[in-house]
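Enquirer: Pasting the structures in now, so scroll down.
None of the figures in this text is laboratory data; all of them are computed from the coordinates on show. Predicted, not measured: the structure shown is a model, and the values here were computed from it. Cβ atoms are built from the backbone, for glycine too; each structure is taken alone.
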Structure 1
């Protein structure tokens, strides 16, 4: 009994130490949100109607878009195509990742991706070349985003940052072109 109690205490302290280390690492290295706030300046009418947008400081047409500004059918199709379990996972969908890895092993090349919308937001916020180490980085960033933001806020980030061709980013910018 004493030995079991000792192991439980040591295990509890070990788990608590790991949790503290994760929280400290998260606080020391938060997601870079600069792309999300580098938006196209807008000129609007008194009623809020967009009259003119200008290029953002980094040369993109990027207009903030929220889920309520997009049709429900578009959102349903986005979820169906990109991330069926968006509302149920914590930023990473293990079954989608396993499916993608299985298909890669079977075919010898990438057949489909396993990224969730949250993982895609992580990539859009901090673009890097596709590689296995960067995929792990995306997973960590996706978990960080899920802790910090609601599903609607993550969806808004995706709708604002999604590449639409050339320097068009986001659904609203694409709809105005």
Structure 2
């Protein structure tokens, strides 16, 4: 194998997802992922700390998008509306990942440890959203409540998008879930 391979990270992600789907997460080794990708285990560990992280690689990009959108929202926008705008801004991020997201969610749903890691990811995103709201001058409790409500909206919308939607519908599912949240809170 050559020292440098183009798109090593993407190839590792795809190989891992294929193997997790075929054999299961627990039954798949890092060596098998690297071999399927045509790379070495050493290359795998240059990109990922362990085989779980292959499924959570986009977290930092998504988190930064949410934070930047919230911090950059107009001052007149409510905390919840700033969070909704951040969630909707992720539409282009997800659009090209629809098939991947479906496969990824099926792997996560089949493994309790991956479900736990997914919850940890969502909790860290909620913390970052709350911190971004605090930077806008929102009180601690309001920032936390808006962030947690935003994560609930995201989870509902993402599940609908993955299981029932087309690749370009993620922003609409976010808008629909935000409307449902507003209806729940006004009743």
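Enquirer: Quick check for you: by distance in nm of label points 7 Å out along Cα→Cβ at positions 67 and 91, which of 1, 2 is greatest?
Expert: On the way: 1: 1.8; 2: 2.5.
Between 1, 2, the highest calculated value is found for 2.
Enquirer: If helix-only ellipticity at 222 nm (-39500 (n - 2.57) for each DSSP H run of 4 or more, over all residues; to 500) is computed to be -17500, which of 1, 2 is the source? The partial results should precede the final answer.
Expert: Details: 1: -17500; 2: -24000.
So the calculation was done on 1.
Enquirer: Taking relative contact order in percent (Cα under 8 Å, 6 or more apart) for each of 1, 2, which is largest?
Expert: Working: 1: 25; 2: 22.
Largest one: structure 1.
Enquirer: Let me ask something else about it. Comparing 1, 2, where is distance in nm of label points 7 Å out along Cα→Cβ at positions 27 and 115 highest?
Expert: Working: 1: 3.1; 2: 2.0.
Sorting by distance in nm of label points 7 Å out along Cα→Cβ at positions 27 and 115 in descending order puts 1 first.
Enquirer: Could you tell me which structure in 1, 2 was used to calculate Rg and Dmax of the Cα atoms in Å as 20.2, 74? Mind dumping the intermediate values first?
Expert: Values: 1: 20.2, 74; 2: 18.1, 62.
Source structure for this number: 1.
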